[in-house]
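Participant: The structures considered in this document are given below.
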Structure 1
């Protein structure tokens, strides 16, 4: 079977640290992988308006905020590491841009474990487009956990949102260590004809001994993102695998419609690749 050898989990004060670390530990144990956790923080000073002289008191206050935030992250990480399971290397970075700093380390991982941002936001947290930017900059598959709700203990049932594109193909390849261990895999496709030529996804998955059940629809609806999330809910799957579509523009990442809907409204883990 295919396996991950290095898993990297992102730690953020505004995201699910405990659940993310525990999920990554379960995967590391299942896969026999090495595990690393990285706290990449935006200094509190960055959020202040640009002024000529902040003063020693303000600078000291900002440093105290950063130290308290890092303390909170480390304590949450240590709490999640209690009990049996694989160890994890812990690291901290305070570089800007945050996504670029994390993506540089992600180059040496087989799988990233990220989390959907807290809708409330807060000081020192990663930017709203952190996950998309990391996916684009690193080229690595990322398991993104929803901000709320229980997480599955295993990925026994998986759905693939399939399009014959580079992004979808990278997501399927990146999820293969999970797909090969799944009891059932659903392939959801809208408006996708059988690819011409001797190779196709169905045979590719069968070569990996992945059990497949296809769900084909002739036309792709305008509200595909909502329909996709509704269908995976009805199927009761533990994980959705799909490509991440979008492009960078100035200082923000602009997502495609389906990717944007899924990342904002997801209620189950999603494995994405760009």
Structure 2
């Protein structure tokens, strides 16, 4: 009896892992020698803005073109730009606000189990710094990063995963790869939750633009929180008890998810289907 052949699409889970390793390898090939030069000679080549722009743009375009060619699918199918209900952005914002509150105890627990070394916080702070002030940081974390990461994860990778596996597995695997991609355990809870929500939204709406906007809003919330934490922490909502804040955040998450679900019913109920 002949075994039934099941067609697979690019990328499978292993192919997605290979794609990300290739992406990181390309950047490491340039970053590692520069880091050594900076360490021994006291220079600052690694964080040179021109180098960062050329490397990030070049490596991203290569990976996107390389992966897109292997999908053998039309561009609008891999990176779909469907219409979406603009009102969905409101519950997305409230979800991110409440999710960050609920993840705070998780992050503290991770920090206790695996204490972050001082160099990590120095590196993390550099992510939200820029050679061009606050607007430079905004452009980097709320524009460039969301576009690059969403085209790769919710575009290229999720396109293949959702064809090879069921929707739940595709979203969870893409979210896990997204969290691992950031290469540190201290960001994993937040990036995994972000990946799950954006993956679900992508399945529901089939709009890469909405995924990019959602990612951008999340990063903007983080940037604003870091920049204006002294003022934000004095707001009445942050002065209530810890348990009350967690309960409120849980309630807001539940309501936000319901509103997101109903917002995705417009304009096309079957927008996530190919």
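Participant: Here FRET efficiency 1/(1 + (r/R0)^6) of positions 115 and 163 (r between Cβ atoms, R0 = 41 Å, to 0.05) was calculated and came to 0.95; which of the structures 1, 2 was it taken from? Could the numbers behind the result be given before it?
Facilitator: Values: 1: 0.95; 2: 0.50.
Among 1, 2, the structure yielding 0.95 for FRET efficiency 1/(1 + (r/R0)^6) of positions 115 and 163 (r between Cβ atoms, R0 = 41 Å, to 0.05) is 1.
Participant: Among the shown structures 1, 2, from which was the value 30, 28, 17 of semi-axes √(5λ) of the Cα gyration tensor in Å calculated?
Facilitator: 2
Participant: On to the next question. For structures 1, 2, which has the highest computed value of distance in nm of label points 7 Å out along Cα→Cβ at positions 139 and 243?
Facilitator: Details: 1: 1.6; 2: 4.9.
The structure with the largest value is 2.
Participant: A further question follows. Given a value of 21.1 for mean count of other Cβ atoms within 10 Å over residues 107-114, point me to the structure among 1, 2 it was derived from.
Facilitator: On the way: 1: 21.1; 2: 11.4.
So the calculation was done on 1.
Participant: If distance in nm of label points 7 Å out along Cα→Cβ at positions 91 and 219 comes out at 5.0 when worked out from the coordinates, which of 1, 2 was used?
Facilitator: On the way: 1: 5.0; 2: 2.5.
Derived from 1, not from the others.
Participant: Hey, another quick one. If semi-axes √(5λ) of the Cα gyration tensor in Å, for residues 75-170 alone is computed to be 23, 20, 16, which of 1, 2 is the source? The partial results should precede the final answer.
Facilitator: Working: 1: 23, 20, 16; 2: 29, 20, 17.
Structure 1 accounts for this read-out.
Participant: Just checking, which of 1, 2 has the largest value of relative contact order in percent (Cα under 8 Å, 6 or more apart)?
Facilitator: Numbers: 1: 21; 2: 29.
Going through 1, 2 one by one, relative contact order in percent (Cα under 8 Å, 6 or more apart) is largest in 2.
Participant: Of structures 1, 2, which gives -22500 when helix-only ellipticity at 222 nm (-39500 (n - 2.57) for each DSSP H run of 4 or more, over all residues; to 500) is computed from the coordinates?
Facilitator: Numbers: 1: -11500; 2: -22500.
Derived from 2, not from the others.
Any read-out appearing in this document is the output of simple, stated calculations on the displayed coordinates, not a laboratory observation. All of these numbers come straight from a predicted model, not from anything done at the bench. Cβ atoms are built from the backbone, for glycine too; each structure is taken alone.
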